[in-house]
Structure 1
């Protein structure tokens, strides 16, 4: 699936509920940078990592099913080998869009999401945020 140009906006052009799968507390990790930049840009961020309680001061969730609100976007930072364990809950969470960040691309899962009416995208969350293609 090629990189796509798009503008991601919440209902009415506002902020969105965004889960970050594979969130990290390590500042040098791109998933950590994404959590921080999403918050800075005004989005409601839900870091997902079963081994963390928080990312900085943001509550972390063990799984997508623990998140108490509907999700607009799920940003995936897990390698394809680590996605099998979350595939079902990803489909069941019914986000509008799933972003596969570089290194997380998974054509088979993208096909399954598309068949479920969820838009898969190979893109970099950080680039989308920094170029104004993610935030209103």
Structure 2
């Protein structure tokens, strides 16, 4: 069997919604639910926060700009950005990275569409398997 490369990996964790109506808590909740990093992964969380901030301003952000804002190497930033790309939330255009669809809400809608398409295909294959082909 040929080895397959995973282009996207969608993770949805069930985590209780924060009780307080707080921007940082809600952003962290989305970050955690999407499996973008562990509870102690401050670098990934900070990069995610900067991506959301850039999207609210209608812009993307480069890895160099992230390096200026965060005390971390460019290699670490690129690693996390690639993780966000694989999750389906982020796209790269030129040297800048953007939330897919231009906002967090639209990025989540895009990921939802990706997931529904994949589930539809999985069910089609499962139906064939159940029927014995």
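Taken together, the values in this text are just the output of simple stated rules run on the coordinates, not laboratory data. On a predicted model such as this, the values are computed, not experimentally measured, just so you know. Cβ atoms are built from the backbone, for glycine too; each structure is taken alone.
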Q: Of the structures 1, 2, report the one carrying the highest value of FRET efficiency 1/(1 + (r/R0)^6) of positions 97 and 121 (r between Cβ atoms, R0 = 30 Å, to 0.05).
A: 1
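Work out which structure the value 28 belongs to, where relative contact order in percent (Cα under 8 Å, 6 or more apart) was derived from one of 1, 2.
1
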Q: Supply the structure label, taken from 1, 2, corresponding to mean count of other Cβ atoms within 10 Å over residues 73-80 with the calculated value 22.9.
A: 1
Q: Name the one structure among 1, 2 that distance in nm of label points 7 Å out along Cα→Cβ at positions 81 and 105 of 1.9 was derived from.
A: 1
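Starting from the value -18000: which structure in 1, 2 was helix-only ellipticity at 222 nm (-39500 (n - 2.57) for each DSSP H run of 4 or more, over all residues; to 500) calculated from? It would help to have the intermediate numbers written out before the result.
Numbers: 1: -7000; 2: -18000.
Answer by label: 2.
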Q: Looking at percent of Cα pairs over 26 Å apart, point out which structure of 1, 2 has the largest value.
A: 2
